[in-house]
Structure P
Amino acid sequence: MNIYKFYFSHLIKAVEKFKSDFKYTFKIEDILKKLTLEPPKNSINGDMSTNLAMILSKDLKLSPKIIANDFMAYILNFPDVENVNVAGPGFINISFKQHVWSDFISNLLQNKENWDKLEIGKGRNINIEYISANPTGPLHAGHARGAVFGDALASLLTEVGYSVTREYYINDAGNQIEKLVESSLLRYNEQVTNKSIDIPEGLYPGEYLKEVGKILYEKYGNELQLVEKEKVFEKVRSVSLKVIMRMIKNDLLNLGIEMDVFTSEKDIISGHLLAEILKNLKSKNLIFYGVLDPPKTTDPKNWKKREQLLFKSSVYGDDSDRALKKSDGTWTYFATDMAYHLDKINRTKGNLINVLGADHIGYISRINAAVSALSNGSVAVDTKVCSLVNLLEDGKPIKMSKRAGNFVTLSDIINAVGKDVVRFIMLTRRNDQSLDFDFKKVMEKSKENPVFYVQYAHARCNSIFRSSKIKEEELTLKNPKRLKDSYEIELIKFIALWPRTLELAAKNHEPHRICYYLIELSSIFHSLWNKGKDNDIKFIVEDDLELTNARLSLVKAVALTIRKGLSILKIEPIFEM
């Protein structure tokens, strides 16, 4: 039972009756957009609190406190309400009879597979594009954050009923591929001559390209030395991309990530989509030839005015129109991005989510404009930017990877601390906040390490079952009323917040909320464990089997909730530490 959803439905019915009784004219649907029912900031005020009086105040032209006092009588008719009071500017606070919470645990255990079931998505399609690192080398720490965030978000949205596509956009065209081919040929020449070569600045120096050079030599022998680079370009490109994408896919699998779709930028450019966007935009009078002002970061004296084919991006809220073709007639990067988003719109037939690095924050408004124009406003795109990850060792920046050339690889991180630690730590901050990843701290067995703290809570739950010699799966709550200690009730109230947390995380595209919730749940459980040293709050009471059963049932509810949260994050729970 989702207790907040249950009482929210009663709140809506009460609002409808309140409107009818007082013959008010406000629109229920407008109120529902802002109406909340949530825990009060201070638990001393009650169990739940609603902002109803304050959002009605404007429509009714009455003081929120007057409205709140009138509405209190309607809330007193809710099932099992013990007390209602008005606080602050007009919050209506509700307290329930104690058995509401103990009965909640009984209901949870009887419906453990579905008690937190949400159908927000209702089978609707949604495409999440994330990672999309240039295929010029292995994934690094910065990619890890976007990878974990995007994958956890995909898992979260799947959990609440969306049909999710996980997508990787392979940037296999452009200048970076030119440099990759040139770098690979140097490694190939090392194989031919059996001599080391200094990699010039501006190319890719990582030792991972030695494997590419070796495969090229095994496949072509000396053949590639005998012709110009332009004539062997496609052969070298194909082998290089195949090897590096294999590295990338292997790293992702080691991180627990398996993509549904890999889309090639080269295929987008060579296909029909660029012509299709021109046709689409021209039919809506959204393209024209014009001259752009210099970017804000460019000195006007160094800016050459030139006529280009432009998209009226400013019509859709962008701060400037955007070039689709350069003055020489070649396509811009933005045009390719636009074509790619049209491809996603055509395939997905649903909304889009882009997960980008911090260096792409300036692209948000133009992509929003492109999607709105191409879909006639029928498709929404939410762009999530992942901020930087600072890799530390005992508080100090760590050395770079020799194999990678100039960065620490994702593979290095996974090998050092494990998949589950990487996934959890990457979600301990909002995606748009910078994050410190300290190798020493994430391996500590202390409450300062959030991964350990949550896993230890789950392991403690299972240690209680082992001590009781009662199997968790065989446990059923016989007398919920025996759960009445204030510490027990506090824990139950927090467990009851899980479906609401799940809903808010999904609606706001914020998987870090799951991580935060698990840390707080673990904290409350650890506190109860420590209180268990007191004879009055022991989990196992040998001369009172009914009380033991009730408390073990509460422990089972904790374990189930932790496992559910970890499963969404794709982290394996630990049963013994």
Structure Q
Amino acid sequence: MPEASAPSDDAALPPQRLWTSLRRIFRLGWPYRYRLLAALALTVLGTSVALVVPLGLRELVDAVFQEANRGLLDQLTLALIALFVLRAAASFGGNYLLGWTGERVVADLRKRVYRHLHRQSLRFFSNSRTGDLTSRLTNDVGSVRSAVTDALSNLLTQSLSLLGSVTLMVVLNWRLSLIIFLVVPAVTGFAVFFGRKIRALARRIQDRLADTTAVAEEALAAIRVVKSFARSSYEVERYDEAVEALFGTARYRVLVSALFRSSVGLLFFAALVGIFWYGGIEVLAGRLTEGDLVAFIFYAFNIARSVGGLSQLYSTFNSAAGATERLFDLLDTAPDLQDAADAPALPRIQGHVQLDDVTFAYEAGRPVLHNISMDVSAGQTVALVGPSGAGKSTLVSLIPRFYDPQSGRITVDGHDLRAVTRQSLREQIAAVSQEVNLFNATIRENIRYGRLDASDEAIEEAARAANAHEFIVDLPEGYDAEVGERGVKLSGGQRQRVAIARALLRDARLLLLDEATSSLDSASEALVQEALERLVEGRTTFIIAHRLSTVQTADRLFVLDAGRIVQRGTHTELMQAEGLYRDLASYQFRAPSGVNG
């Protein structure tokens, strides 16, 4: 997958791109706009109440120090309590609705990203790291919530508080307001400067986090290899280095954020000292009451908090935009394999497969298959043999349309694979490979994966046909035994037989077997081979094998070398002719048992 170019550490996201990213984030909340509107209305109500509180305090102070009116003091106190209760209720309602919306958006987005990943082709996953994709699905998606909920609420609250406070300060004493107005431009400049730094660092942190996740996931997935080669210390060092790189970037962001907040705080506290000094002069001169000064100081605090909040909000939006850029890069990656417009479903097939002059390349200009043509009748078993790297697995991967050839075409029962939906094609194919992938679930659930609506009786019947029933019932929990991650609790032969049972349960007309017995011991191979013989009955089967002894009974053999078919025929025909097949067979049949060609 092509990686989006990351901006340099000191580069800010241009305002237009920042707004574009934020607009895409907020658009995610559109389906829940009525909840958002209700939340924002409650937020406006709470902020409006907060703006009235300093005026109430002004009246309270003047009632005490000027009028000495106890009755008015009691009334104003009760009114202030009522305002605080109203503000708390509005704040609760707004925060709950915004929080609900944020969590709902995150859940929707996670499902959307995961669904998008499943639409990608194998080429996409070959060029991507699983850890990086996992990081985007978890960490990057989570960063959207803060922008949709907290940041949106703070944006409205702080903006209203700032505008209201400034207006009321000017009404109270415009001369005193000038002190605050001198500070605001300086704070805005700080916000722009530090916002650039924080946004770039946020993107770097997400990238570092993805690297850390990838290192851990790769090592844990290959833990047997790690333990076998005594490389635990090496893998721990790799992870430590990745974590330290992440810490270094995060520490720098903490430093920049702390410096920014401290600078803004210093400016506003200096402004408050100036207001207190000059306001005192105004009170002594009789141009301002004590209550006015108290209200003015409260509004100054409101402005300080609002400007600081908006400045921090700018950093938050930059951070969210930096983190979600990676997420949107993924969502904007269109699948390189797509169904044709209005493609019909493939009807129930018989299994007649044709490859007509097929050429395929993983990278442009470097084909790995050259002008492959073959005609496989329904119910026929064909074997693909040849040295490693000849293109056998690549050829078989074209049949379920994991990739599309650069030229030529592949048909099943006369239907061009590119003219039907991939889902309908793959539903009629079953595969068993050398590296069996089992899910961390029960044996029953792994077999049922072949047909999700299968009954327990059908599962047991498939297991019997796959020579798996005997070892399954010997387990303490039987079919409900957990197989562990990747089937680690089962032996290689047991995993293969579970995979064969899964394929049998699918009852597909097309069967792909890729080195299904090459890594097994003799006893396990005999059981698996017997199960495979039941599996291929009546099905069009493509077998990839290095052990030629396992494919001698195939209806036809195709010998591949360097991406080309160099020989074709039955085992007897190929043994009678000079060529690569006879060379491979002669070597294997006189080599010690278990040596592959």
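Read-outs throughout are calculated quantities, based only on the coordinates presented, and are distinct from any laboratory measurement. Keep in mind the model is a prediction, meaning the values are calculated, not measured. Cβ atoms are built from the backbone, for glycine too; each structure is taken alone.
Matching task: -20500 is the computed value of helix-only ellipticity at 222 nm (-39500 (n - 2.57) for each DSSP H run of 4 or more, over all residues; to 500). Pick the structure from P, Q.
Q
Where is distance in nm of label points 7 Å out along Cα→Cβ at positions 529 and 569 largest, in which of P, Q?
Ranking P, Q on distance in nm of label points 7 Å out along Cα→Cβ at positions 529 and 569, first place is Q.
Work out which structure the value 4.4 belongs to, where distance in nm of label points 7 Å out along Cα→Cβ at positions 41 and 193 was derived from one of P, Q.
Matching structure: Q.
Matching task: 14.0 is the computed value of mean count of other Cβ atoms within 10 Å over residues 465-472. Pick the structure from P, Q.
The read-out was computed on structure P.
Here log10 I(q)/I(0) by the Debye sum over Cα atoms at q = 0.10, 0.11, 0.19 Å⁻¹, for residues 73-240 alone has been calculated and equals -0.70, -0.78, -1.29, so which of P, Q was it run on?
Structure Q accounts for this read-out.
Comparing percent of Cα pairs over 47 Å apart across P, Q, which is largest?
Largest calculated value belongs to Q.
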